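Following are the structures in question.
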Structure 1
Amino acid sequence: MNKIISKIEQGQLKENVSEFNVGDTVRVYSKVKEGARERLQMFEGVVLKRQNGGARENFTVRRISYGVGVEKTWPVHSPNLDRVEVIRRGKVRRAKLNYLRDRIGKSAKVKELIK
């Protein structure tokens with residue numbers, strides 16, 4: 001049974017997945033359907049977490065919009081996800097940045113990774 005499910009999931013994986021990690025500032029372009037038209041909508045913020053793996057892999061992006069924190073979660077291999085652009089690399093030491101939810105202003109920033 002497990003082998004059957006994994007074979008089905010292999011066919012649903014995307015070929016070209018962007019390389020990004022937790023702490024990176026990314027720009028996510030998702031497809032939005034309005035009636036018969038389809039357009040791209042951008043969402044820019046910091047990646048708080050990536051969880052699971054394979055076809056079930058998700059990532060959460062957070063930004064502050066008009067003083068209110070907004071988070072969105074997308075499946076990495078979703079057909080509604082057009083592309084993910086990395087704006088800047090973040091220097092973090094943990095897998096999930098849930099502590100950023102309680103912070104505002106300069107303390108909510110992530111240091112940039114300079115190579």
Structure 2
Amino acid sequence: MAGVYDIEEVFRRLQASSFRRRFHLTGRERAYLDTWGIERVMEQAARFISERLAPAQPRNDGRQTPWRNHPVFVAQHATATCCRGCLEKTHGIAKGHALTDEELRHVLAVIERWLRAQ
């Protein structure tokens with residue numbers, strides 16, 4: 001995972017961003033997580049990340065993650081795992097290659113940590 005920032009460093013960076021700090025689970029997204037549970041939501045997160053973020057050239061990169069209607073989407077914006085540009089800037093994961101298994105695990109760990117803190 002050369003180049004990928006440590007998860008503690010990532011959360012320090014996120015905490016320093018007024019934009020990232022403004023995201024919280026409320027309403028529909030909070031109810032969804034409460035109803036379905038973290039395990040189910042993380043299964044869906046794995047699918048979303050594999051389809052929308054993991055390819056070397058994601059379709060509509062920079063616009064592929066909706067802003068609401070699922071707790072994972074909110075978490076992605078809160079954790080800068082919403083597009084390859086944010087992933088590169090905040091997590092040190094370069095654009096232009098398909099995410100490795102380790103990089104996928106990193107992204108999912110960050111999302112899960114944020115969701116559990118909500």
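Taken together, the values in this text are just the output of simple stated rules run on the coordinates, not laboratory data. All figures in this text were calculated on a predicted structure; none of them were measured in a lab. Cβ atoms are built from the backbone, for glycine too; each structure is taken alone.
When Cα extents along the principal axes in Å, for residues 4-67 alone is computed for each of 1, 2, the one that comes out at 32, 29, 22 is 2. Taking relative contact order in percent (Cα under 8 Å, 6 or more apart) as the measure, the highest value among 1, 2 is held by 2.
Ranked by Cα Rg over 2.2 N^0.38 Å, which of 1, 2 sits at the highest value?
Max of Cα Rg over 2.2 N^0.38 Å: 1.
Thinking of 1, 2, which structure, once distance in nm of label points 7 Å out along Cα→Cβ at positions 36 and 60 is computed, gives back 4.0? Structure 1 accounts for this read-out.
Structures 1, 2 were shown, and helix-only ellipticity at 222 nm (-39500 (n - 2.57) for each DSSP H run of 4 or more, over all residues; to 500) at -19000 was computed from 2.
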